[in-house]
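Novice: In the part that follows, the structures are each spelled out as structure tokens.
FYI, it's all coordinate maths here, none of it is from the lab. Model, not experiment: these values are computed from the prediction. Cβ atoms are built from the backbone, for glycine too; each structure is taken alone.
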Structure P
Amino acid sequence: MDKSKPTNFIAQIISKDLQDKLTEKVVTRFPPEPNGYLHIGHAKSICLNFGLAREFDGICNLRFDDTNPEKESEEFVEAIIEDVRWLGFEWHGDVRYASDYFGQLYGWAVGLIEAGKAYVCELSAEQTREFRGTLTEPGRDSPYRDRPVTESLTLLEQMRAGEVAEGSMVLRAKIDMAAPNMNMRDPVLYRIKHVSHHRTGDNWNIYPSYDFAHGQEDAIEGVTHSICTLEFADHRPLYEWFIENLPVPSKPRQYEFGRLNLNYTVTSKRKLKQLVDQGYVDGWDDPRMPTLSGLRRRGVPSTAVLAFCDSLAVAKTDGIVDMAQLDHFIRQDLNEHTTRAMCVLKPLKVTLSNWPDAEEVLLATPNHPNRTDLGERELPFGQVLYIDCADFSEDTGLSRKKFKRLVLGEYVRLRGAYVIKADAAIHNESGEVTEILASIVPNTIGETPPEGIKPRGVIHWVAAHNCIPCDVNIYDRLFNKAAPGKGDSKLADDINPDSLTVVNGCKAEASLAAAKPGITYQFEREGYFCLDTRNGDAGHPVFNRTIALRDNWSAN
């Protein structure tokens with residue numbers, strides 16, 4: 001452990017446990033339920049669990065809490081594994097599953113019945129809620145609470161064998177119906193579900209509740225510090241009750257920390273699933289989604305996510321983090337590490353009248369202005385170029401301070417190339433500019449132009465004879481409200497209608513024909529972009545904007 005590094009309260013607990021010999025080797029776990037894709041909030045938990053194990057020379061297990069087959073699938077399992085690996089973490093041993101322990105959990109449930117600490121209850125769901133009481137009133141005992149042990153054992157076996165209808169019976173722990181903590185009022189241990197499981201098939205007709213399975217899984221795996229988010233704090237007494245009342249091989253302890261909430265998005269798998277199912281996004285990996293797969297498809301580097309998570313407090317209270325904080329780490333990482341390239345989003349043809357028709361030269365330009373280790377690339381330069389429509393104006397009255405681009409009759413420098421002058425503009429029948437006739441100022445590559453020639457600024461360009469067509473997806477925040485779906489509004493009401501703008505007919509420098517998924521580029525003056533993994537082809541790629549060069553977000 002690095003003693004110079006500030007520690008959070010969980011790290012302090014672990015450090016003391018090791019010092020007091022209460023723990024010999026730290027074992028943590030990351031236990032996602034495979035009922036959706038992981039989001040940025042999970043990244044904080046991943047970093048905490050795997051990070052603490054790494055910090056204290058321990059181990060971290062990856063375990064899927066697959067106790068609800070109605071909502072879980074192998075697709076989600078594979079996506080979660082990919083996300084954990086993308087963040088750079090490796091778990092100890094094989095991937096584990098709650099379903100690995102179904103037999104043991106069932107045996108322990110039988111043991112609770114035999115000890116008079118569990119019973120089969122036939123109250124309906126509505127009756128169960130009624131008997132449970134309220135926060136201010138104690139619950140009432142189920143009429144089945146004192147049924148004979150042998151009867152409960154027989155019924156449980158019938159439930160397991162699929163001989164009992166769904167919803168007609170559950171197995172409950174016998175704890176205290178008057179407990180102030182509602183979770184202790186005879187919680188459900190097993191429910192009947194005649195649903196095939198993605199790993200165990202049709203072997204089981206009953207499945208353990210999360211509360212019954214979770215702590216025992218930790219105990220089986222020898223987890224020493226079971227780290228959860230704050231919503232499980234009220235469940236801790238139940239977690240501890242099971243550990244104390246079952247013959248488990250170890251006794252883990254649960255600790256809770258504040259979950260990560262970001263404004264202008266949602267970090268609820270239920271709400272994210274709603275967005276997917278109702279078609280507001282084109283999948284869990286839509287680049288507007290806060291899922292790790294969405295961030296990856298958008299071109300966000302895993303190192304930026306790690307740096308962001310490392311900046312967050314591990315506290316005993318929940319909080320809301322500004323999306324701008326995540327954006328800061330994304331920009332910081334990309335600015336330092338990404339190769340530069342040029343792409344013209346709205347091409348305007350420029351013909352150089354004083355350039356020989358068939359002549360082409362290759363101009364060497366650095367891939368990064370501050371990193372020579374990233375090398376250089378060659379940009380073809382010829383008589384016909386493309387610049388962006390927004391970089392030209394016929395209005396000669398525009399001030400140099402406000403418009404640092406090409407103006408008719410004036411000069412501008414092409415990035416890494418010559419200074420040029422706009423001599424004339426050609427229009428179509430609608431009066432739109434379709435072409436600029438221009439001329440280069442010789443000997444101005446990397447050189448100061450002659451006296452009297454003052455370029456307004458520097459713009460990007462591509463050679464018309466050696467560029468590739470592409471399309472660009474401009475992504476912005478999915479929601480235009482800081483707290484989507486809160487108050488009187490529905491989640492769909494707060495979706496930003498401008499969260500995706502598709503720009504067709506772009507022109508990119510030829511080097512981008514070799515772009516690969518997972519590699520992000522800075523398109524000079526436009527932002528950071530990466531090749532989309534689901535659209536486009538080698539001859540006509542699609543690039544997704546990862547993030548703009550600077551924060552220009554403003555909510556509606």
Structure Q
Amino acid sequence: MNRIEALAQLTGEGLPYELVEIEALGRRVRAFANAPVNLRALFEAGRSDLPFIVYEDERLSFEQAWALSQRLAAAMVADYGVEKGDRVAISMRNYPEWILGFMAATSIGAIAVAMNALWQPHEMEYGLKDSGAKLLLADQERLDRLAACEAQPAGLSVIAVRATKPLAPGVRSYDEVMAGAGAAPPTREVAPDDDAIMLYTSGSTGHPKGAVSTHRNIMSALMSWELDAQAGMLAGFAPVVGGPQPAALLSIPLFHVSGLHVSLLQSFRAQRRLVCMYKWDPAQAVEIIEREKITGFNGPPAVTGDLVEIARREGRDLSSLVAVGGGGASRAPEQVRAIDKAFPNAAPNTGWGMTETNAIGTSIAGADYLEHPASSGRVSGVLDIRIVDEDGVAQPANTRGELQIRGASIMRGYWNRPDANAETFVDGWMRTGDVAYVDEDGFVYIVDRIKDLVIRGGENIGCGAVEAALLEHPDVLEVSVYGVPDARLGEEVGATIYARAPIDEDELRAFLAPRLARFEIPRYVHFAGEPLPRIASGKILKRQLRDEAAARWG
């Protein structure tokens with residue numbers, strides 16, 4: 001049985017993964033007839049006494065997490081007046097409170113704004129103001145950054161999570177809020193096409209955009225992964241997974257769709273234990289995998305590469321792993337083969353997706369991945385893709401062009417950005433900004449980007465924003481920012497600068513520190529002795545500078 005036959009066998013009328021054609025958000029899409037209607041239904045259906053959240057020595061069952069989230073939801077309504085459609089921002093490390101806050105907000109019809117916890121004060125201020133957040137849940141690091149904002153967002157209430165310093169006036173601690181909360185919030189009707197989440201994604205220029213997705217968008221992605229996994233097992237190209245309660249290691253920040261969707265939200269239907277890390281530490285990760293018998297692990301190439309290296313070097317027992325997933329950036333083919341050798345029971349897998357697609361798009365696993373290690377896989381069974389040229393004409397197999405995608409998991413649109421929506425959506429298709437080709441067997445290969453981005457360890461970095469920060473320096477006359485290949489992170493940020501006077505690199509990085517997040521500050525800097533090369537239109541010839549940088553530092 002091949003994959004197409006397996007998908008057909010799983011999606012027929014009356015079956016758990018039955019697909020029906022509907023209209024949602026003004027688009028004709030294939031949707032799951034039996035999907036939970038909203039995230040609240042997903043959470044409620046997952047209630048059980050099985051362990052769910054593990055963080056250091058703290059443990060919560062699915063039932064305990066549900067009860068705590070509903071107490072927090074009750075406080076959101078009673079104490080903070082959170083209404084359906086209000087934005088509740090979450091900005092913290094991967095603490096249990098992140099998950100509880102997300103469950104609470106989305107279960108009462110609010111929009112959970114998963115803020116990038118690496119943002120500096122001015123970026124945080126922008127996100128809070130742009131989203132119009134009514135309530136913020138933040139840990140001490142983020143509270144410090146909030147206090148450093150030039151102007152506090154108007155009308156914002158704050159709940160402090162695990163605070164270690166005296167609280168600012170009007171800020172209440174999480175423990176205080178929970179102590180006075182009722183058992184449950186009032187029941188609200190939340191439709192599948194109501195907004196559920198907002199995640200900010202960096203564009204090639206300007207401020208990040210808030211990508212807004214509905215409950216149906218999210219559920220479509222979750223069910224799609226299940227369907228693809230079942231089809232893989234049925235067709236024999238993915239391993240059959242069974243046994244005791246599965247357990248996943250959460251090493252990716254929850255403000256990424258890889259952490260939020262792939263690791264957290266998939267855990268409810270799978271009844272999977274989720275072990276949270278404060279931050280990525282490969283030595284600690286190995287200890288957790290051994291102690292907690294972790295079965296699944298997902299991370300960008302830098303993270304999975306760290307795990308492969310430590311497994312080789314120390315010979316640790318990582319035999320509990322049955323799946324090592326990827327995402328956020330392409331793995332080098334040699335790492336795909338190394339994963340297969342390093343973990344005796346684990347099948348490597350990866351996929352391509354975006355914040356705007358709710359992380360779903362293409363996927364590949366097991367033998368298929370080993371045979372096509374440079375591929376991002378085949379398109380999900382409920383999505384459509386096409387490759388088009390500059391005129392929007394669909395291209396045949398093995399021809400490069402822009403990858404476009406459509407389907408039920410594609411976001412509703414960008415928050416208050418009709419201009420960006422008009423640019424992104426064309427005749428029902430979403431422009432991805434990725435250059436790709438599809439071979440005759442349906443395998444997708446991402447080969448370049450149209451958008452001016454650096455993808456560093458899964459973080460999208462807009463080159464324009466970094467260039468703008470550099471040009472604020474009084475001695476910088478011209479600058480071009482690009483990606484430099486990096487074995488661990490996929491890419492590092494590089495910059496070529498033409499300056500009026502010599503600039504010390506350390507001084508330049510100190511200048512950038514308050515203007516950019518740490519991961520955005522260029523690791524590689526080259527000072528040119530003459531104006532930067534330009535094309536006929538006057539634009540800087542970035543491709544030449546990027547190629548020179550790869551030769552210089554690669």
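Novice: Work out the source of 0.10 here, i.e. which of P, Q gives that when FRET efficiency 1/(1 + (r/R0)^6) of positions 250 and 282 (r between Cβ atoms, R0 = 30 Å, to 0.05) is computed.
Specialist: Matching structure: P.
Novice: I would also like to ask the following. Out of P, Q, which one gives 63 for percent of Cα pairs over 20 Å apart, for residues 42-153 alone as computed from the coordinates?
Specialist: Checking each candidate, the match is P.
Novice: Quick check: 1.3 is what I get for distance in nm of label points 7 Å out along Cα→Cβ at positions 130 and 202, calculated from one of P, Q. Which structure matches?
Specialist: Structure Q accounts for this read-out.
Novice: To continue, here is another question. Quick check on the output: 14.1 is mean count of other Cβ atoms within 10 Å over residues 162-169, derived from one of P, Q. Which one produced it?
Specialist: The value was obtained from structure P.
Novice: Let me ask you something else. If helix-only ellipticity at 222 nm (-39500 (n - 2.57) for each DSSP H run of 4 or more, over all residues; to 500) comes out at -9500 when worked out from the coordinates, which of P, Q was used?
Specialist: Derived from Q, not from the others.
Novice: Assign the value 0.65, calculated as FRET efficiency 1/(1 + (r/R0)^6) of positions 226 and 450 (r between Cβ atoms, R0 = 35 Å, to 0.05), to the correct structure from P, Q.
Specialist: Q
Novice: Assign the value 53, calculated as percent of Cα pairs over 34 Å apart, to the correct structure from P, Q.
Specialist: The read-out comes from structure P.
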